[in-house]
Structure I
Amino acid sequence: MEADYFAHETAVIDEGCRIGKGTKIWHFSHIMKGCVIGEHCNLGQNVVISPDVVLGKNVKVQNNVSIYTGVICEDDVFLGPSMVFTNVINPRSHILRKDQYQATLVKRGASIGANATIVCGNEIGEFSFIGAGSVVTKNVPAYALIVGNPGRHVGWMSEYGHRLHFDEYGIANCPESLEKYQLTPGGNVVKIVKI
């Protein structure tokens, strides 16, 4: 049976993986056993997907990214070039800690910039935006803009990737989609959905 995804001839795909229709796997990438990769994903050059990783639909993984066991990326996630996930808090070469992997959940629509580091055990909220080179050491709220080392919450982003500027009523408009967002009394952001 012919695959309904594309894999470059230099890519290595271990047995026992499920790869969705329309996905593209580029040069020198390695997909390890037990991975689930959704439809229409794009895995750039030199990407490693470790055993049992789950990627949703339309996930974009740029060059030189390793996604380690314990990471789950929901639909429409963007992983920038050379960004890093960890899966053990206190690694040592001489101590085996495979039973101590900590999960990292990257929620739908989140973007992680080039060379950012995501320390394991954290959740990256829906449509959040992690700036290039940032180091994330704690949970990230939905729509949050995080920059720096350690990562600091400096603002909010729309689903289209634009910084939101709130008026005196706590309302902001995305300049591209014109969708409205509101600051909640709890200090988070929600998209206003018209009914």
Structure II
Amino acid sequence: MIAHISGKLIQKQPNSIIVDVGGVGYELNVPLSTFYDLGEVGATVGLRVHTHVREDALQLFGFRTEAEKKLFLLLNSVSGIGPKLAITVLSGLSTEELIQAIRAGNLTKLTGIPGVGKKTAERMLVELKDKVAAILPPGLEDATTPVLAQTGDVMREDVISALVNLGYVRAQAEKAIGAVLKETPDANFTTALKQSLRMLAK
């Protein structure tokens, strides 16, 4: 069972990275919150890992914090939520926002995440409301995410690709990033993606 990986980041894209560990490249699925914190290709990274074993595949899921990993495992325990949707949920809201939404019974916020319907959101509230309170120590806040420098059409297409990977249709993604760049033309990738997600969640 692989529980932690440290090595050189050799490839990154929203929700998927490859880390070189002693000459072996490990592909990991990661939430966007972890993706933001990884730095550039070539950087040394260390991630907590969950190894998901199926009959036909072995998948690795990486997280920057223990809280993210614990929340992923809790989400994965909910009926109807598999690892892929759990990553999407963690990408749609920060750890703190997700915990607050679950504790407050905020169905609207939860159903704003792609792939999370009303029944799934209701199961999350019923099964996790009492469990999520223990994940974050009082006063703990997410670390400030680094600015990813990227501009122009390349950045726009990367944001659209990230949103499509999260389950939004391309037309929705294009409309959201178009509105964001109209309001904030000099937005970097991280800012543009976060603002697009907020717009789509309304």
>> Looking just at Cα Rg over 2.2 N^0.38 Å, for residues 47-102 alone, which of the labels I, II belongs to the structure with the highest value?
In response: I
> helix-only ellipticity at 222 nm (-39500 (n - 2.57) for each DSSP H run of 4 or more, over all residues; to 500) computed as 0: which structure among I, II?
Replying inline: I
> Who wins on mean projected area of the Cα convex hull in nm² among I, II, i.e. which is largest?
Replying inline: I
> Who wins on relative contact order in percent (Cα under 8 Å, 6 or more apart) among I, II, i.e. which is largest?
Replying inline: II
> Out of I, II, which one gives 12.4, 38 for Rg and Dmax of the Cα atoms in Å, for residues 87-126 alone as computed from the coordinates?
Replying inline: I
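Coordinate-derived values only; no laboratory data. Note that the coordinates shown come from a computational prediction; the quantities given were computed from them, not determined experimentally.
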